[in-house]
Structure P
Amino acid sequence: MASVDEIVAALADVPATERVGWRFADQLSWLTEPVQPPEQPVPDWFVRGVERLVGWLATTWPQRPLFHPIRALDRAGIVTPPHDDAYILALVSALGDRGDAAYRLDAIRGDDELRDELIWRVFEVEGGGEVSLTNVDKFSTPGSKWADAFRTLVTEGTLPRDRVLTSCLAALGRDFSAYRAGFFSQLYDSLAPTPAELTAMRPRLLRLLASTVPATVGFATRHLATIELDDDAFLDACPPALVVPAKNTPLTILRLVTATASRRPERAAEVAAVALEHRHRDVQMAALTLLRDLGAGELVAGRLDLLEPSVAQQAGAWFGLTRDEEQPLPSALPPSRPADRTPGERAAALLAGETDPWEIEQFLAEVAAGRATQELRRPARRVLEHHGQMRHVVAALLLDEKPELHHADFLAARIDEIQRRPGPCTLLATPTDRAGWLDPAEFVRRLTATGEPMRYDLIAAMLRLHPDGRADALRAAPNLPPAVRYALGGEPAEIDDHALWVAAARTRAPLDDDAHLIAAGLTGAGEGHAARLTLRLTADPHRYQDGTTWRTFVNWEPHIDVEPRGVRHPDRPTVPTEYGPDWDVIRWQAQIWPHDAETFLAPEISPMMFAAHGESDGRAPARLDAMLVHPGRLGPMAAAVLAAALTAHDGATRLQAAEALTTLVPHRIPVATMADAMVLLAGHATATRWASALRNTSNPHTVIAVLNTLLPQLPYDHRGLHALVGALLEESLRISAVPPEALCSWLRGFTGSSKAARTARELLKPASE
């Protein structure tokens, strides 16, 4: 152990740039408590180091009690960082050890200010990334979690029980994310509030019915259902809870509304009518039944077009209502295109985060020609720290520094080549349309006007050659290099530069084997042979302890089998990579080879599958956008990305995937290919998410076609199967579709009275009539 003077002396010899993070924290952890005042005033760099350490711990979870020396210096008045949000998050991060409960408990018991003031602010500061109460507890061992500490301290009387309970409810009323709000609802439940405590907190619970977090609304509903409610207060507070996506919450609310109906019939009917706006058939039916009992048909008439087809049929039978013919949705407006920009405007937009590949390529052309703006060097310097993002690449080019571009070797090589060029030049590979194509005639014009072309620029240009106009371009320039002539449809010649000839073959006949390259020994996938990609999943079960219960979670690991085998080179981007590029480079990567989307989509399947568990890397929108606009082949890899996106944890991703499904299936992705991908991912996916996403499409014909093919390939005990069968029923009723015989045969195989079996029998009715 050491004194403040000894720690200052040990750090004095360390370069200032290294007095941060782990280096500073490790030295500080040797501090002896109680802290003795230093013999010499602590230097400013030490004070700043402690303050920086607070900021570091606020964003990094070290899994060790590194906050203790900070708190000791603070209590001793030696270094007193402000008790701001960063200080509270550092406390959350490092007051305890992930495997030892004693550190956190002893600290709270022995520190009056911490116990009486600071600890309560953890209910007010959300945190994010690695540092939040939820995240720290998720990866701590049982018994050493924050929740364990609160329960222990409440039980022994160190912390007042009522304040912990009310602080949990106050935290749930803030706009914390669903993931981080979960800590407070789970802590509240674990303290098992009594009916008397719940009654005292009833106004707070009623306010939570308007939360934007569905799980919080469900939490409040569950507790309110166990106590006596004031009719007027409840009916005023509950309407927002009736449209929560998960059906259990609104169904419980409707049962509570039903209990008030005899005392407040008109108000109960008005509230129940809100539930007709819910997407789930069961919620609509429960609301419709209550409205029938209350004789409130006029409230149904105004919402008839919102009902599921089967519910609308029942409303017609009960109230004599008829549904207007559905109007076709207006066609989507074509995407707007930015007007021509000056080099400064384009660079500014890219520094601000724009990732349009067309704009990136125009910017590269301006850099190569020496036309890039020099007026943005100062903002570019600030942006340079955003490693792995496109804006970082743009900033590096403006500053003539080497950018960091991971898992995008070909693009990195192009950038490096441009930066090493001897002088201004015209790039060959700049596309001539926004889909990434390069007009063959323009390519030949540029090439003939160029002396010695840059190697990667020439490869990129050949890979982008549009199929149309090649013969005319070849005739217009007879003295082209042999590989270029071959790319345009010319005769084979001696193969010298392998990468140039691979690019020529992959653009000449992108999806076919090339006998000329194979004969020369270039036999790898994406070289002489067209790459044949197969997705394979393996189950990786994990057993973990949740409190006193052991649970098993199966993680499905994707593997891309590539045949024939080959070695990937940075200059041959037609060979699939193991990993996709970092962050927002994906749309640019997608346009390297406009002929085929499968190569760039293969490494994107794994991260898209992780999104089902809430582990989104933020690239899902870019993947789907790139797939939608890609002009080349979309096959099994594209279907797998789409199937994974349809079961993502994030609802916005599922909605975007549903829109992509409507656009791509069956026009570019065959129905059978889409269904096969969903069968392969069925063990990984959540069927209820699939069903919800499919119902969000604007084309029932597509949904019916996919489900007609998918369902017979699933076992009758598949978890969530009832939701998929229910989706097929509603979409079939919507357009009066009759199930085909192959599906009918599968539907007849259901037995018993499960929800899936009952829905299957409803689907069979039109086929038997």
Structure Q
Amino acid sequence: MKNYIVIILLLISQVGIGQSIKGKITSKNGDAIPFANIFLKNTKLGTNSTEDGSYELNYKLKGKYTLVVSSIGFKTLTYNLVLESNNRIKNIVLEDDNSLDEIVISGTLRPVSKSASPVPVEVYSKTFFKKNPTPSVFESLQNVNGIRPQLNCNVCNTGDIHINGLEGPYTFVLIDGMPIVSGLSTVYGLTGIPQALIERVEVVKGPASTLYGSEAVGGIINIITKKPTNAPKLSTDVFASSWGEVNTDIGLRYQISEKVQGLLGVNYFNFQNRVDNNNDNFTDLTLQNRISIFNKINIERKSNKVFTIAGRYVYEDRWGGELDWERKFRGSNLVYGESIYTNRWETFGTYQLPTTENIKFQFSANGHYQDSFYGTDSYDATQLIAFGQLVYDTKINEKQDLLLGLAYRYTYYDDNTFATLDETGNFNQPSKIHLPGIFAQDEISITDRKKLLLGLRWDYNSVHGSILSPRINYKWNSRDKSNIFRISVGNGFRVANVFTEDHAALTGAREVEFQGNLDPETSWNANINYVKKINTENSFITLDASAFYTYFNNRILPDYETDPNKIIYANLEGFSISKGVSLNADILFTNGLAINAGVTLMDVSVTENNIKRRQLLTESFSGVWSISYKFDNNFTVDYTGNLYGPMRLPLLGPKDDRPEYSPWFSIQNIQLSKKFTNSWEIYGGIKNLLNFTPAANSISRAFDPFDEQVDPNDPDALTFDPSYVYASNQGIRAFLGVRFTLF
């Protein structure tokens, strides 16, 4: 009995030795913050605040420790503590973190919070793209709702970005707000952007020609790079796959002087493994050797005036084709191969004038050089683009902001095809297009909860004449901003450049034919957007729903069906409509679970001679998801994927026995990652868990790539054709990577 009493007394004394930190967690305005996470770093001790913000963390430790306090919607705080034998009171005040209401610039050309923007802008952070690491921005966008990276060739695996069913040439890609990827680089310029330097990606769906000019018909993808002032000193990310792919991203912050800081980024991707799992004697994945060097310099000036300049150089050597192809066969009819050498340079920047008014000069220039063979067909092209604009941003009064701009764009293009021959067809005549323009945008705050945005742009195309692009946007939000409603109507305009934008025109598998002069395309777009935010005791939910409608005149679409041996380009004698609805759901739970999911239903059709048909290579349904769970020990599981409905595919005629529609298919991935310190992280997983690949006969007559056995007297005879493609031939594979960051 005495022994039991001694044991009980010892237990009581041990309880008395245990000490605690307790207090209350509030926001700066005094509101209690429930369910905040409180823990001692490098220990297993932690707790959560109660509904009234109170917390108590018991410990039996002594010495120096770090207390970490975090909550969704607030900045994480850390405190250095010396734990002793006495209890202590620690009341904590957390500051708001506006990262959940990011600052965006793509919608209005001025920094504004996402919820305040009259133009709906979707924002995807660098963390989002880390959930499914890829070697290029092109592939990274596969988990964004309503966006689909479309492969255009089974052999060289080049592609473009579809937004809401509209092809790549309708998508305007910007880097730090400057037009960089367009024309010839629409097909080849979306790779090699060092992801170690990407801060976030902003997406605007629907025409934005008022601010960005022609080509911004389908939408905008704006890649925002990190600022040299807040980037890590060093960031590295290296991963490899079981197929033999190796990707390296390096970011380095450096300082030239007290007022000049720089950011250097290098991306290197290499894949040299000849894989043919579908046994058609063609490479399933194009072999690539690519290096990209990016440098950004920020110069501090008086009055915090902005001056940044950046540049990028990309070299890529890629080829695909028959397994026994070698360099010596380049351009010959002995062994079929598609070999593409790309040299590309870019520069862009912003200089804020030293005036009392807010006036900025923004500029960009790029040169794209392509030396390629598609079988025996040579395609050599040069494209130079120079762009500059002067933007004046002023506040007329407390409720009205005015943006005025002058812009100029020069495009030079030359190649060795008939596209650049003169009217006689005997002399080379490179294309030189001047495009001066002026635009105005008036943002009116009708009330604290209502905004009206009016925009108008006038451009003069040296070939096609005047272009007028108006738009109007309206936004309403509830008092607590938990309900946001937006509606927009805008006009789009685009001049088609067939050889610079459509890979299928280059392959040589079909003869290219133009019917008449190609007039510019015009479009009208309407978009309705509704955002609902719901906060519960243990979750933060954002629902984002949109309905869109685009009507095209003079649309230029490749006709694969009139003649199986030709691609015929002509202005549509009718109209084309893209319409649909989409829904995004973003759910954050306080227990570490995060879900991002979206679906898009759309109908993209072409009506000509009163006959309506579905557009080629356009799905009617797509869905994406990203499910993540973070454990207390910095261990994270990410499950990402997408699902696509059937697409109508280009057949070669009545004798083509391949299915007219693609099947339903899904690409799913899983990743496990572990952070050991603030600097080291290891990750790995499996891509394409279901091992989906297209049918083995996707390349027509792969056994006869030079059509040597085709009957010339049979107009319906099948020929070699790699344009029947809707998904990559790359199957299931494992990957493993490591990240190191030095702050």
If helix-only ellipticity at 222 nm (-39500 (n - 2.57) for each DSSP H run of 4 or more, over all residues; to 500) is computed and equals -14500, the structure in P, Q: P
Structures P, Q, by distance in nm of label points 7 Å out along Cα→Cβ at positions 706 and 722: label with the highest value: P
Relative contact order in percent (Cα under 8 Å, 6 or more apart) derived as 5 - corresponding label from P, Q: P
Read-out Cα extents along the principal axes in Å, for residues 250-553 alone, computed value 90, 54, 52, structure in P, Q: P
When percent of Cα pairs over 35 Å apart is computed for each of P, Q, the largest belongs to: P
Read-out distance in nm of label points 7 Å out along Cα→Cβ at positions 602 and 666, computed value 2.2, structure in P, Q: Q
Distance in nm of label points 7 Å out along Cα→Cβ at positions 434 and 682 from the coordinates reads 4.0; which among P, Q: P
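Coordinate-derived values only; no laboratory data. For clarity, every value in this text was computed on a predicted model and none was experimentally measured. Cβ atoms are built from the backbone, for glycine too; each structure is taken alone.
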